[in-house]
1. Have a look at I, II and say which one yields 23.9 for mean count of other Cβ atoms within 10 Å over residues 123-130, as calculated.
2. For which of I, II does distance in nm of label points 7 Å out along Cα→Cβ at positions 179 and 195, calculated from the coordinates, equal 1.7?
3. On distance in nm of label points 7 Å out along Cα→Cβ at positions 11 and 155, which of the structures labelled I, II is highest?
4. When distance in nm of label points 7 Å out along Cα→Cβ at positions 259 and 275 is compared over structures I, II, which one is greatest?
5. Given a value of 15.8 for mean projected area of the Cα convex hull in nm², calculated from one of I, II, which structure does it belong to?
6. Using mean count of other Cβ atoms within 10 Å over residues 59-66 for the comparison, can you identify which of I, II gives the largest number?
7. One of I, II was used to compute helix-only ellipticity at 222 nm (-39500 (n - 2.57) for each DSSP H run of 4 or more, over all residues; to 500), and the result was -12000. Which label is that?
Structure I
Amino acid sequence: MWDIVLLTDARFLTPVPGNGYIDNVILEDRLLAEALENLGLRVGRTSWDDPKMDWSLTKAVVFRATWDYFDRFEEFMERIALMKERTQLINPHLILEWTLDKHYLRDLHKQGIRIPPTLFIQAGDTKSLAEWVSASGWKECVLKPTMGATARHTFRFKAEEAAQLEDTFQTLIQQEAFMLQEFMESVLTEGEISLVVLGGKVTHAVLKRAKPGDFRVQDDFGGSVHHHIPNQAAIDIAEAALRACPAIGYYARVDLLLDRKGRYCLSELEMIEPELFFRFKDESAAVLAEAIRAAVAP
């Protein structure tokens, strides 16, 4: 029996030599596993879809790099329902379910958390993209699904270019909901700040920058990650966002952008399987390990 099982994507169970992307996944899991083991906990690691795993044989599961879930969403939700009945979920089930859909940004905005100017477009909507863009009044936009990750189906375009995306938009909107957001130019000039919150407090942060000619900061698209020291304004909005959540989370990554007035706004609150950048801050894995131990203590 395990005390803790770290959940990942099956692709990340076997290291691929020379693949820096997967190397980081392996490293981050190892750092957390070692921190948990240092507390006397027995730690395992497997894919979330492991057909042989008896989830009742572990006290808790921690969602780490389950990064293929949005391609197999129904299966993922079925597996979560099964786990929920047999073991403890970290983060809690309510948090996982809530943050699966970026409508949570609307919920947080209603509680006073600043977000980029956003319009939510529900699946099956019959308006044209040009109509939505015209109603927004924005000169440049980003279109992205409310569920997904790694810039899947994400488009940046000028208002006058909306017609060029119309066929694609009409196909996609019949399948899932989307967000239309005003493009924040600061992502090109200042980058995106990611604050890591463990046990309710910001422990460290990184600055993510897009490669020249792109706006996507993910390393999948050539983006780079740098150590960053956040100021108090960034820390305040990150911790306020966590306090506004419907349940307590043990870990989160809070992504911030600067708006046109130079104020931080919340671009994403990742509490399902965020990259937590342990490698950028000594002892940060130990902070999360302590929080997890407290959560599973009898």
Structure II
Amino acid sequence: MQCKVGVVLGENLKYHFPKPHPLNEDRYKIFLERIDELVNSGLVVRIDSRKAKEDELELFHEKTYIELVKKLSEIGTGYLDYGDTPAFPGIYDASASSAGSTLEAIDEICSGKVQHAFNPTGGLHHAYSYRASGFCVFNDICIGIEYLRKKYNIKKVLYVDIDAHHGDGVYYSYEEDADVYIVDFHEDGRFLFPGTGFENEKGKNEGYGKKLNIPLAPYAGDDEFLQALKKAIPFIESLDFEFIILQCGADGLDGDPITHLRYSERVHEETTKLLHKLAHEKCNGRLLALGGGGYNFFNVAKAWITVIKSLTIYE
């Protein structure tokens, strides 16, 4: 079955930091070169990006923090965290556009215009409600979860994260929430930022038992990941969810300059196929994929195109 997949594109999606920061504009440019072929072939449809409104950002973020981002965006210098998320002129608009594009993708899915969607600049999973972290200014994932709840009355969300880094901003924000199910594969926090996401972290209070953190050893490759995925399938299949969010960061692919994992794009293909199948079986196909991290830009384009292609066909 051919599935209708939307990809968010737009000039305001050049979410980047000035070179030589590892998250710079070349990442989006290289992806654009690869996605044009799919758009022209009719396999995917374009979703126009948009900037999130301030009240949408406030669905998750504290107003004082939003004002700080605005201020440093105007000044064009300083840091939004302890040293790896520098401000630059226009960082507020760029970050709000990344978040707004995730919300636009949700609207397209929930309205039935597309079955699945992909936002290349989404998946900023380190930001907290009150601060930036790890190159992430606004946490579009958490904003998206709250948007689903407020606008569409969708309460139960499955969040799967295959970025090499633990999605701490999402996990700790919903650690006690029984309706946000989290399955997070990442490099062991003893060896990689942010140093969290250990196997014994399974949620707290009402959220206990609703989360899986699956750390992998440095230099783990496809076999190790796919074994871990296989072990997680019974947990995922036991859940009752209404919407799936996949953070498909590409920084676990072999050759990334920041992490130590050694995946190929097969990890992205197999994970997407599994979630694609479950989306059609359990939640009317509603699946949103978000770009996440990745600092070898050719790897990033390769992984993201693999995800998008895997969403176009449901077997």
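1. On the way: I: 14.8; II: 23.9.
The structure behind it is II.
2. The read-out comes from structure I.
3. Working: I: 2.4; II: 4.4.
Top value of distance in nm of label points 7 Å out along Cα→Cβ at positions 11 and 155, among I, II, belongs to structure II.
4. Result for distance in nm of label points 7 Å out along Cα→Cβ at positions 259 and 275 over I, II: largest is I.
5. Numbers: I: 15.8; II: 14.1.
This value belongs to structure I.
6. Values: I: 23.0; II: 17.2.
Largest one: structure I.
7. II
Rule-based calculations on the coordinates, nothing more; no lab input. Keep in mind the model is a prediction, meaning the values are calculated, not measured. Cβ atoms are built from the backbone, for glycine too; each structure is taken alone.
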